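Input: structures, listed below.
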Structure P
Amino acid sequence: MTAATQPSPPQPPPGRHLSGVVPAIHSHDPIPQKITAYHVATTDEHHRYRSWEHCYGYFRARTPQAIAADRDHAALQLAFYLASWGMYRGSSFLLQRAYTVHLGVIEKLTEPPFAVLWEQEFGAGPNDAELLPIVLNAAEAVRQAYKPFAPTADSRQPSDTLLTKVLLGTLGCLPACDRYFIAGFKNAGFTFSSLNTRSVAYILRFCHDNLTALRAEQARIENIGGIRYPLMKLVDMYFWQIGYEHGNPHADP
């Protein structure tokens, strides 16, 4: 299905299943092939991709209460992961800040309204449509925590890329919507203008419709490295690899 024929889905109301609301989304590129191509870089234990594992592993090994009590350590974990994932480039407001800029984010994500996201994996459950607004609220909470530090003249900051990278490294509830991910998503025939109900509903439906293949990759990676990648991380890897290969046609697949 091409972008020209892709229907615009209605926004799913709270409590409804996505089936019948968002069209079925099946992968055109082999999921194991693309995820393996991405994951092979992590065979180097010092590769920057491993920063996500260290950060996510820290957050998922603790309760929200324990994270809040250790918020300085948590902020440092988040800061280093974001730095190695390109979020401290010269154009980023984070470059001019100490790790303490992330303390408000830690406080927000460990608050009770987001407890369910620490307890459930987003992308496979029958109540995912009910969790979708909570995920978007988490993204907005991160945005508001960073807002005082972002330049007031730039309405794009904090960016969706930053918000989703934070959520991927902590709750694991969204892919990192950066340049290559969005390129891969569009290449698959979908539109992406911003982080909103429509875009997350598409991502979620992709998880549901390709759950068997994603679960197989989840088990394979856990067997290799001992860490269970959340489904949204696998979705991130899949579409990022597609976007990267199309942007770099001479790169090894």
Structure Q
Amino acid sequence: MLLFKKILDFKKTEADNSDKRGTKRYPVGVKFALKAKLSLPSRDGDGGLLTGHRAGSTDWGGQLVDLSSNGASIRLHPAAAASPGDVCQLKLELENMLFEINARVAYFRVGAQYASGGLTLSFPDTFARRAFLQLMEPVVIGSTLEPVSRVKQDIPGLLKEQYRGESDSELNVWRDSSGRSAKVFELLIHDYAIRGNNEMPGLKVDRRDGTNTAMGAGHKDEIRRLFQFVTQNLNKTVPTEVRRFLELFAV
């Protein structure tokens, strides 16, 4: 099952992305609507694995901390228990779509407030890997946008600021002449340009290269959903007022 069917196919860039990103970790935004559970082998009161007819697994709801191209970190209830090497399953849910990924526990630490686990993910085929990369892409884009120091001003009366991140992403924001209020934004993601203006409701979705190749309603809807997920993962290098401005268009 794929989250997106018309965008983010990763067929040509999947191997390149994996090589470039390697084990780099991308922090998951606390606002990201992606829900996570970790299915761990069931244990007895002393922490020993249950065997025979008592063997099974227990699902623990958790909070994703970060993702990499082949791993994940998660926080769980402190009552959860696991050991390095345990076979487990990461269950991710977004928009009522469930993604189940086989994994092994890389490390597991229990603290007073929560347990922390690191997972090594395993994908049975390229389709499953593509599904995971689609879930991860909003995290990659939102968490890597960084301010550009020198920005060419291009609209009289407005002050432009710019942020760039991985996947050739670029966020341009124009504020009023005082620099206090954001007026216009443009987010470039992959092949698409997403624009918003505080004087006009809604998002405008176009091709990044400016061509007039038609996009159907379903195609544009997927781009809008991607925009929504990216805004949920914006890091703090993007100022609070800019993040709030973009969120107004993500509802």
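Annotations for the structure displayed:
- Structures P, Q were shown, and relative contact order in percent (Cα under 8 Å, 6 or more apart) at 16 was computed from Q.
- Entry that produces 2.7 once distance in nm of label points 7 Å out along Cα→Cβ at positions 57 and 137 is calculated, selected from P, Q: Q
- If helix-only ellipticity at 222 nm (-39500 (n - 2.57) for each DSSP H run of 4 or more, over all residues; to 500) is computed and equals -16500, the structure in P, Q: P
- If Cα extents along the principal axes in Å, for residues 73-152 alone is computed and equals 54, 35, 24, the structure in P, Q: Q
- Highest-scoring label, criterion being distance in nm of label points 7 Å out along Cα→Cβ at positions 41 and 225, among P, Q: Q
- When percent of Cα pairs over 26 Å apart is computed for each of P, Q, the one that comes out at 46 is Q.
Coordinate-derived values only; no laboratory data. Everything quoted here is computed from the prediction, not taken from an experiment. Cβ atoms are built from the backbone, for glycine too; each structure is taken alone.
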